[in-house]
Every structure is written in C-alpha cells, then in structure tokens.
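Listed below are the structures to be examined.
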Structure 1
Amino acid sequence: MLSVKTILFITSFIPLIAFKVVARIGEASLAQAKIATVLGLILAGIQCALSRQFLKSTTYLERAFLGFLGVGTGWVFLAPAHAALLFVDHSTTLLYFVLFLTTLIPQLLGYAPFTYAIAKRWYPETVWNTPQFRTINLHLTYVWSCIFLISFLSSCVGQGRPLFSILIPLIFILGIGLPLAKIYPMYYLKREFTSHPVDPSLFPDTARELISRMPLGFNPEAAQGLEAEIQFDLSGEGGGKMVLSISGGQCTFREGEDPSPTLTIRSPAEVWMKMARGEIDRPRV
C-alpha cells in the first residue's frame, strides 16, 4: 500500500500535466490556455495545502510548479493575445529554466539544497542535521541543476520539438538523475566511512569495553546538530546492555537501557567484535 508521502510525491506532477493536456487539446486557443493555467494553478495550490496538512511542509518542486503556473496565469490573462500564447507554446522550455533556477539559487543564498525537503520525507529525522545528509543533498542538487540546464538548452535549440523538449530531457532525468539519487547516498557513505585495517592488539578484549571507549573517538564536527540515544543489546560473553548518548556535541557512555532509544543494535557480542576488527563485511551483517 502506498504511503501518504509517496502519493503526494506522485500527485505533485498532476497540476503540470493537467495544464499541458488542457492547453493542447484541439486548436489550442487562448481561451483554452486561460482555462489550463487556472486549472493548473488551483491544483498546484491544493497540492501544497495537502502537503502542509499531512507532511507539515512543501518541497521546492511543489513551490516551483505553483510559482510557474501562477506566473503563467498572470501572463495569459494580462498579456496581449499573441504574447499570451507564447507561454503555452514555450511552456516546457520555460519550465526547465524555472527548475534550473530552483535547483541553483536557494543554496547560493544559504538555504537548504533543492533535494533536501524531498529527502526528508524518505529518511528518518535523526539524520537530517548531519553534515553527511546535507552534503549528499548538495551534490545531488547540483546534478539536477546540470540536468535541468541541459534540458532547457536542448528545448531552446530544438524550438520545442518533442525530440529536444521531451525525449532528450527524459533520457537525462530517467537515465542519470533518478538512478543517481538512489545509489549516490550509499556510495558516498560507504566512501566516507570506509574502514581501515587496525592492529588487533589495540582492540579491547570485550565488546562492552570497546563500546565504552567509543566516546574517546567521537568527532563533534561530524555529528553537528545530531541528538541520539543508541541502545546496544549484545548477547553472550562480554556483552550486555549499554547506551551511547549523543547530545550537545558530546558523546557519553552508560550501562543499562534507555526508555526510548533512537536506534537499537542487537547482536551477539562476538559478532560485534568481528565487525569492529573488519573480520566480517559490515554491509552484509
């Protein structure tokens, strides 16, 4: 069953689709253009309202569509007839340009990257303020900037012909943008946290002792803004129940259980020690 966030992500494209379909039915008159832009604007407004109601936020994509259709509505109602139809004729090219600006300008002005609000709907709140989450989204945002710029230039060169305004952009969006958005976070994290061989003689004898020493290697800058209670429940010899608490730029260790941990790790103590030594491939455990 689809979740609310999935449904709202899919429906965010409906206002634009409705506008394009209605604007191009039959002879594509100015009257149709006016109906199409008003319909698209109303649907975009409803989409943003639903996102705020159910997800408490809107994405840059939703706001870009709302702004695009809002400007389009004003354009077709206020401009002379021949100029008004230019919006419909070149709407795809203009949309790519709007999306390019939407992916580029916010982070240049110090705001969250374009993909940040979308990613927050798919990842737990505990990672939102980590530097890795922001860096990944910044990298992906610049990829989307390049894709939308290429799409805009292709549509301009092709003067709106389907090959240049639809097919080529879709190749970049479906062939590069979406696959990269899926695989890049794991690639980045794997590269960022690649383990290196460590002299076994430097390791503690038990998992409990190993975890108790973790605060000594804590990096406050890497965990900036992170608040978490990590519960360890390690069975077998050298295990037990322990908690690592990350708060206010500090990491502390304590014995026992946390009533509402952010993350719970359950493992045999022996397996945990083998993972720490690199004797077991961590991603496969």
Structure 2
Amino acid sequence: MMKKQKYWSAILASLLLTSTTDLLAFTLSGDDQDKGKAIANEADRRDQGWGDSAAVMKMTLRNRAGDESNRDLRVSNLEIINDGDKSLTVFDSPKDIRGTGFLSFSHIEEADDQWLYLPAIKRVKRISSKNKSGPFMGSEFSFEDLSSFEVDKYDYRYLGEESVNGLSSYQVEMTPRYEHSGYTRLITWIDQVEFRIQKIQFYDRKNSLLKTQVFNDYRQYLDQYWRAHALEMQNHQTGKFTLLEFNNYQFQEGLSDRDFKRNALKRSR
C-alpha cells in the first residue's frame, strides 16, 4: 500500500509540474509585457512558503582605489502572505557601528516602511519614502535595494534570452511603479530552469547605467528554496564595490511579527 501511495504521489507531482510548465509556455506565447510578467510570477511562485529565515552576513566595501573595509551583520526575514516581507538587519562589527539596526516592512502597492536605529544617539530614525535611493550604511546597496521582491511593484517587458553565469536565462526589463524610485528601469536575468535571479542592471533617473548586481553561489534549502550566498554590487559611476556573503542560513525558526517590531531594533544588540 505504501509503495502504491508513493507511486501515485510521484505521478501527481509530475502532472502538477507539467501543468505549470505548460501554463508558463502558453503565457510566454503572448506579447512582451505578458511574457515578462509571467516569468516574474513564476520566479515568485517558486519562492513561496519558506516562512522565516535567519543568516549571518559579511559586508565588504571597496573604493575606487581598492581600499577595503569589512562589517559583520545578522539578518532575519519573515514571509508575509498578501504583502511584502519583513526583515531585520543588525551590525555586530566594527565597534563604532555595533548595534546599528535596520528594520524594513516591504509592501506591494504602498511605499515600504523602513527604520534605522543608531545606538550612538539611541534613536530610531524613519527612512523617508523620498530618500530610499540613498546608500545603506555606506554600501553600494540603496535602502530601496533591500526591499523584498514583489511582482506588482513593477511593470515588465520581455527582452529576449541570454546566457549569464553559464546558464540560459530570460532577460526582462522591470520598470518601478514607485514614484520616488531611484531607478528608471532594471534589466534582470532569470535562469530558465530554476527561475533564480542571476544578474540585475540598475539605470538611474537619467536612464544611465548606474550599478550591476551579480548573484553567485546559489544553494538549495528545504529541497525547494534557493539562496545566493554571494551578492556583488558594482557602481559603474563611482567605481565603488560591495560584496555581501551569507552563511549559516536557518529556516522556519519560529520567528513572528513580535520579532520585527520597532522595539526589536533596540533589543537586538
């Protein structure tokens, strides 16, 4: 009986996968806008249901001259159904910024809510919706870049196919709907097998290439969810570079809304 159940479970899983693949192939037969959004929807669908996660992160900053500085951080995330996710980032070193915390509530249609806790003045500062294009703690990642990916935050246009990181990938243009975005558009490469983002090009408000982000060292968790363990961000206009390296990923640790309240910023030291 057990073998028969496993047999039918395997058939059902195969049918569901085939159905999803056929549906995506059908949608990709539409116009470029439909194709672009279908690819984004599939990437989003494959990363649903992970619940919560935590990891440690090393941030490396490099200026045009090649000088480097390092920072150690802790990051936790909470998946929110029917809205954007929540995240909490805490700096552990160097000593002068230890205890600095960043809390972000992403939203689908409204502006994200973001706060920065500065232990030196023991104050929680709200990040204005008009200032999210500013650099996050001196890195080449902006506050806007730290928001979770939500499909309805953008309009889409399919551009074609190209190999990135050795993988055949879809190339999709994403135009932010957020009126205060620091970008006019993003060109995104998403691999055709696992639908993981491989590279993003960011264009500034003058529509000039500003930054390129590359995703490396993907690893799979819970037999389903992929996470890049190295994120590179190159600023083409300043020559500066930021590397984020993730380790010790943990999932479904029982985190809840209580762990992402504004008071959590002060408790996180």
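Any read-out appearing in this document is the output of simple, stated calculations on the displayed coordinates, not a laboratory observation. Small disclaimer: the values here were computed from a predicted structure and weren't measured. Cβ atoms are built from the backbone, for glycine too; each structure is taken alone.
Please compute mean count of other Cβ atoms within 10 Å over residues 88-95 for structures 1, 2 and give me the label with the greatest value. Let's see the in-between values first.
Values: 1: 20.1; 2: 16.9.
Answer by largest value of mean count of other Cβ atoms within 10 Å over residues 88-95: 1.
Which of 1, 2 yields 20.4 for mean count of other Cβ atoms within 10 Å over residues 64-71, as computed? Please report the intermediate quantities before stating the final value.
Details: 1: 20.4; 2: 10.9.
Source structure for this number: 1.
Could you tell me which structure in 1, 2 was used to calculate FRET efficiency 1/(1 + (r/R0)^6) of positions 136 and 240 (r between Cβ atoms, R0 = 35 Å, to 0.05) as 1.00?
Values: 1: 0.50; 2: 1.00.
Comparing all candidates, it corresponds to 2.
One of 1, 2 was used to compute helix-only ellipticity at 222 nm (-39500 (n - 2.57) for each DSSP H run of 4 or more, over all residues; to 500), and the result was -18000. Which label is that?
Numbers: 1: -18000; 2: -5500.
So the calculation was done on 1.
Can you spot which of 1, 2 the value 0.7 was calculated from, given it is distance in nm of label points 7 Å out along Cα→Cβ at positions 96 and 120? Show your work: numbers first, answer last.
Details: 1: 3.0; 2: 0.7.
Here the read-out was taken from 2.
For which of the structures 1, 2 does the calculation of log10 I(q)/I(0) by the Debye sum over Cα atoms at q = 0.11 Å⁻¹ return -0.67? Spell out each step's value before the answer.
Numbers: 1: -0.78; 2: -0.67.
The read-out comes from structure 2.
1, 2: which one has relative contact order in percent (Cα under 8 Å, 6 or more apart), as calculated, at 19?
Values: 1: 11; 2: 19.
Structure of origin is 2.
Using distance in nm of label points 7 Å out along Cα→Cβ at positions 104 and 152 for the comparison, can you identify which of 1, 2 gives the largest number?
On the way: 1: 0.5; 2: 2.0.
Checked 1, 2; max of distance in nm of label points 7 Å out along Cα→Cβ at positions 104 and 152 sits with 2.
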